[in-house]
1. Thinking of I, II, which structure, once distance in nm of label points 7 Å out along Cα→Cβ at positions 15 and 135 is computed, gives back 5.4?
2. For which of I, II does mean count of other Cβ atoms within 10 Å over residues 7-14, calculated from the coordinates, equal 19.6?
3. From I, II, which structure was relative contact order in percent (Cα under 8 Å, 6 or more apart) = 18 calculated on?
4. Could you tell me which structure in I, II was used to calculate distance in nm of label points 7 Å out along Cα→Cβ at positions 71 and 183 as 5.0?
5. Just checking, which of I, II has the largest value of mean count of other Cβ atoms within 10 Å over residues 159-166?
Structure I
Amino acid sequence: MSSDNILETRGLVKEFKGFVAVNDVNLKVRRGSIHALIGPNGAGKTTCFNLLTKFLEPTRGQILFDGADITKEKPAQIARRGVVRSFQISSTFPHMSVLENVRVALQQTLGTAFHFWKPESSLNQLNARCMELLDEVGLTQYAHLAAVELPYGRKRALEIATTLAMDPKLMLLDEPTQGMGHEDVDMVTQLIKKVAANRTVLMVEHNMSVVGSIADMITVLQFGQVIAEGPYAEVSRNPQVLEAYMGSAEEALVGAHG
């Protein structure tokens with residue numbers, strides 16, 4: 001495995017009772033890059049993510065992270081190595097404050113994540129770091145607001161802050177702009193670009209203008225197989241990719257950078 005690549009899959013296969021959801025995927029994610037995994041619905045993108053984070057076991061193939069074979073490791077081991085995933089559905093604690101949400105994520109740095117009998121005041125030492133993280137994602141002014149009261153786009157920003165609290169080497173973002181209006185999409189896109197400045201990001205994303213504006217490399221899946229890979233300008237003109245997307249999505253592909 002090249003030291004340039006932080007993540008690599010070799011011949012990755014996932015079968016479900018004879019159905020091949022991921023078929024011989026060889027993925028290489030360069031250290032310090034934003035890498036997008038795209039494809040039409042049912043292409044195998046989320047299954048791929050579930051394999052990388054070990055929520056699913058591969059049928060065949062290898063997964064390498066930072067030079068180590070992690071194919072047989074459990075999700076908690078992967079997380080400790082620095083592979084941290086943000087989910088499609090917002091996964092914050094709605095009735096805790098924005099600050100408290102980040103503080104829970106930071107607790108692991110104290111080694112007290114499950115010490116529920118410890119007084120809450122023992123967590124106050126984390127507040128300074130919490131505020132740094134909230135500042136990084138533009139949420140300082142919302143620190144004491146309940147997470148449930150945040151506008152939708154800001155909830156995703158909070159989710160990114162809790163992901164950053166885990167000090168990830170590789171951030172896996174699953175549909176980070178799904179269901180957002182134009183303004184929120186722009187905000188979250190810029191936020192991803194900012195937090196990726198000294199990290200590696202692998203993202204599944206449907207919005208082609210997001211992918212076109214921030215991804216260094218794009219891998220296109222169809223029926224569980226890689227049909228194209230390269231920078232946006234190259235991939236968006238690939239006939240196989242255009243055919244896979246068809247119609248309106250084809251226009252979106254070509255028009256996203258125009």
Structure II
Amino acid sequence: MFMEERQKDIVKKLNETGRVLVSELQERYGISADCARRDLRLLEGKGLLQRTHGGAITLRERVCFPAETYSPEDFSGERPDYRAVAAEAVKQIREGEVIYLTTSQVGYDMAKLLPDSLSVTVLTNSISVAEVLRRKSAVSLIFLGGGMNHRGNCHDWYTVNMVKNIHMDKAFFSHTAFDLSFGASLHESSGVELARAIMENSSVNIGVYPSSKIGRQAVHRVCRPESYDLLIMDSGICEDFAAQAAELGLRVEIARLPEEKQGCAGLR
């Protein structure tokens with residue numbers, strides 16, 4: 001197979017699956033890891049894909065508004081990048097700490113992954129997250145109430161004023177989108193003031209973003225990238241992201257995706 005044919009086939013496969021690994025390309029085409037990476041580099045230069053650690057993903061459009069009544073428990077599919085970053089984030093939680101858990105799918109996954117024996121105090125304004133945590137006997141749960149939207153989240157005046165009177169050791173956020181130039185952002189302005197109030201009262205602020213949220217921009221900025229003390233992302237991020245983050249002085253932890261944990265050839 002000629003190089004041009006191989007590259008067309010790579011794009012076809014990528015459009016079908018959304019992701020390819022260097023190791024898969026080696027096996028599929030009988031080429032070296034360097035050759036596979038060169039193909040991906042050339043295709044990225046043509047604007048046909050986005051390289052990641054160990055492979056590539058399809059180019060993403062701007063994120064869409066979630067359904068009005070969506071809640072995390074409604075999702076029945078697999079999101080390896082969400083679960084990977086959630087598992088990595090849980091490792092940051094220590095016995096006896098007071099923490100805030102984000103309302104997003106990541107917060108829901110973190111709540112499920114939190115060890116039943118870990119004695120912590122958890123604040124959340126998500127009824128879905130609270131429902132998981134109330135079943136863990138070692139957790140002291142503080143629900144940040146107020147006017148609740150149809151997705152089961154509270155973030156109005158009552159919620160903001162409640163959190164202003166509570167100090168947290170760590171706060172975990174996973175907003176709609178994260179971009180190194182624009183920062184963390186949301187589609188709805190109602191969540192911005194609460195997020196900023198939480199950050200103000202937390203000793204350590206941690207951004208937990210799966211690769212599917214990276215490089216995107218929603219409507220309303222919550223904070224600049226440097227507002228985070230730590231960023232946790234999965235290895236599906238663009239190859240250049242970690243280097244760009246380092247240039248900004250950001251601390252980044254990378255969570256490996258399941259296929260990489262199994263051992264993939266050709267990874268850098």
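1. This figure was derived from I.
2. Working: I: 19.6; II: 16.8.
Structure I accounts for this read-out.
3. Details: I: 26; II: 18.
Label of the source structure: II.
4. Values: I: 5.0; II: 3.1.
It must be structure I, since only it matches.
5. Structure I comes out on top.
Where a number appears in this text, it was derived from the coordinates with a stated rule and is not lab data. These numbers were taken from a predicted model, which means no experiment stands behind them. Cβ atoms are built from the backbone, for glycine too; each structure is taken alone.
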